[in-house]
Structure I
Amino acid sequence: MSAAAAMPAGEKTFMGQPRALVTLFLTEMWERFSFYGMRAILVLFLAAPESDGGLGFSVAEAAALYGLYNALVYVAALPGGWVADHITGARKAVLYGGIVIAIGHFTMALPGTAPIYVGLLLIILGTGLLKPNMSAMVGRLYADDDPRRDSGFSIFYMGINLGALLAPLICGYLGQEVNWRLGFAAAGVGMTLGLLQYWIGVRSMGDIGTEPGQRLKDHERSKILRGVVAGAALGLAVLLFDVLVTEISADLIEKVIGVLILAVPVGYFVMQFRRPELTGTERSRLKALVYLFAASAVFWILYCQAGSTLSIFAEDKVNDEILGISFPASFFQSVNPVFILALAPVMAWLWIRLGSRQPSTPIKFSLGLLLVGFSFLVMMMAADAAGDGKTSAMWLIGVYFVQTVGELCISPVGLSTATKLSPASSVGTTMGIWFLSISAGDVIGGYVAGLYDEISLGVYFGLLGLLAIAAGVLVVVGSKHIIKLMDGLR
């Protein structure tokens, strides 16, 4: 069935786009408000002294936990997409995921250290259900050859960043200036508003996402149930070993989880290529997706530093005052969304205006990599300007501007491309895999961030910048081959 076949007959549009995009736009906006609101203060909270209400972690410990959390959020998108494809359908998966996310944020608002870990786990599980299936439903609003497709995803991406803009201003202020836990609670309120809006607007989506793409058979259900029970038993055994025999270090657990995260997409693509029912076109397009996956992962190694090392840099090395007005360091997390909201409509218009003359997907990816690499070379200069003191906030604002243009060349385009390149029977699962490119970047970026206090900042930022630029050049060189593998898509 084509994407358009799932849409209601005679569907009305809004600004030239399917009206259902409005519901998905607003739901994603509030979910991202909750996500980025908590993210804006998480590392700062973890690294704050206990006397200030924080947990007293070192920068390396806080960055590693932050990177692992972010990575697991996107790892959870794989089983979340699978659940929608085989059990619930995308529509129910989004609803259930939003409920779990809201509970997670409110749990983090409770006193003590344990609620922080429990809350993060709940947010991971809920986001895994919601995130890939939101994008999958957006993809189903359009036929594969609909010229509005990339533009629609760019508009959808504006919803992400409208939430990301508001979140640090509200949750960041409440967390840093009033109480950390109040900031976490505000994130939960945002997700609750998103759930209410989704419930009201879901009728505009026709039958999109109501049924799983390939419902499980009875014998498959039994097999999955046995796997879940075995996994739970293994987890319990590890917990008992940790409590009764010897304590397992948190560092070891983080490293094991990190290795597993990097192994999952490799295993997935290997299994997909072994599926006999895949057509030649689907197999070829999956190969193209592998190349784009690797390019996306490199991009996110750098980009995801915004919530860790760049946040620490903003706290320690940047003047927190513009035009005589001082502000918390977490407010810098709103700079990128401001630029997204300003530039996303321009980029959406540009892709439509260029039509068939717009750059191919691989070239858009290479532009994103080159720009994020250049932004870190600018960070190298900012670190030199700061020296042992502080430097102007304009350095960081300029870096976020360059990164935003790069992000718009990769992130919304990547979402659109993944829905096009995925096999028809497993769009949700493939979207989950696509989000693992962000997980891979987060894991590697989290470990790399451990060098932040070990080497000079100029060398740290410079090496990362050169890595992304080299990757961008490689994508340009291989672009013709990737386009050929996309088999008629660009």
Structure II
Amino acid sequence: MNKDYIFMQQKEGIHLIPNAYIIAQSYSEHMKDSLGLSFGITLVQYVDGIMYWYASEARVNKVNKQTLLLVKKDKNFLDNIIKKYNQKMLHLNKFAFSIYKTNLSKKTNQELWQVFSKYFTLYTAAYPWSEPVVLGLEESLGSYLKKYLSKKIFNPEELTATYSILSAPQKKSFAKEEEDDLLNIALKIKNKKIKDQTEAIKIHTKKYSWVPYDYGLDLWDEKYFFVILDRILKQGDMKNRLLTSKKYSKELRKQQTNLEKKHKVDRTHKNLFNNLRLASYLQDYKKEKFTLVHYHIIGLLEEISKRLNTRRELIQYHLPEELKSALLNNVLTREDVLKDRSKNSLFVFNKNKVEMFLGVKANKILVGHKKEIKNKKSLLLGVTASAGSYTGRVRIIREANEIKNIKKGEVLITTMTSPEYVPAMRLAGAIVTDQGGIMCHAAILSRELGVPCIVGTGSATKFFQTGDIVEVNANQNFIKIKNLMKPFLVSKH
């Protein structure tokens, strides 16, 4: 292992098995199926239940270059990737839904393990055709196309706005679909076409309760949807909001066509922009499908936890072979050992093998291989996800359970967003994240909401605090302090 491992992502609510283990194996080895290369040795760290993962910078750059070559070579690259993804996900979705519908309490421990093992196998087969492809293109293709536009557009703000529009996916996100369905319910209530609100919300909850679940964060219940419905009815602008949403995709396509004509984008680069948009769509699409799958196997994980007499969150810190031994041979891993893994551990994935380290040793190994990043004092810079400019009061949200604290018009600053953050994003005047690129969840939803958004700052949550007044200039890719709660230095990422 070289000393060039860079931080890639932080994920909340994702435990070791089944998800983190499968994903890390994909980055380490199985993404070769879709891209021909992998990130090689992949490091997964847990600190107080939060997962962080790292990969070799040299390997990441190599994968980025390879993916860019693939998309340049084949104009149907993303279409073919999505087709393959759908084929793989069809089997996984069907199986996960069958688990959801099955009375697992009647199955033996052997049968439970067989169910879990098959799920594990199907998930492993599907994942390489989703996020690894997006990660490979997000930096490489995005940077290539922005550089291409910079030779045609010399005004920085116009360049940023044009790139933001041309890279925006044309299909509605699944979070927006939920919002529009609830707006429709509110409009029908206003027009007295729905008399039984309780039944309407019950149906809506059954259809969308899983939206914020991600890897196991939260579920929306009827009480939540009644609160949002009441807010919508008080605002009273359902019809306009629905019309705006309906027009969004159609007007976006027109804008993209007009901009391509205006800047004389040739056929080759039109196709590359289309692949970039499809990659953004794939990121949201995979989030939708995998979140629904995660929701459908809650019962399986809960049944296993009952058999092992251990909390569900803890049984997910077993290694796969340990879980198999626990179910089949009653060889149990102590709860205190599982807790230690959730609090401070490091898993080193090398192809299909994994090594585990705890505590001080885990920290020592990670520090020994991380690339040292030196920051310079300056404005905080990032990547524009949705153009625009906004000045407002900061609201730092580090965990999803804090989203209830945000007030309308505040600048939401967080590590990264997931579907559970949607209510906060709808109230925000602007959005800033530590992580992510133009294809991340925050980028996709902020464009639909028409909210200025800067992602990938690297350190916004560390250098700002709730109450600061900041200017979020997503036209020029920076966040600037207007008024501090207390003095501090802002660093450039």
Of the structures I, II, the one that -0.28, -0.39, -1.00, -1.41 was derived from, the read-out being log10 I(q)/I(0) by the Debye sum over Cα atoms at q = 0.06, 0.07, 0.11, 0.13 Å⁻¹:
II
For helix-only ellipticity at 222 nm (-39500 (n - 2.57) for each DSSP H run of 4 or more, over all residues; to 500), the calculated result is -24000, so let me know which of I, II that is.
I
Origin of the derived value 1.35 (Rg/Rh (Cα atoms, Kirkwood Rh), for residues 85-156 alone; candidates I, II)
II
Origin of the derived value 23.5 (mean count of other Cβ atoms within 10 Å over residues 37-44; candidates I, II):
II
If distance in nm of label points 7 Å out along Cα→Cβ at positions 29 and 197 is computed to be 0.4, which of I, II is the source?
I
By the measure relative contact order in percent (Cα under 8 Å, 6 or more apart), tell me the structure among I, II with the highest figure.
I
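Readers should treat all values here as calculations from the given coordinates under stated rules, not as data from a laboratory. Bear in mind the structure is a predicted one, so any value in this text is a computation, not a measurement. Cβ atoms are built from the backbone, for glycine too; each structure is taken alone.
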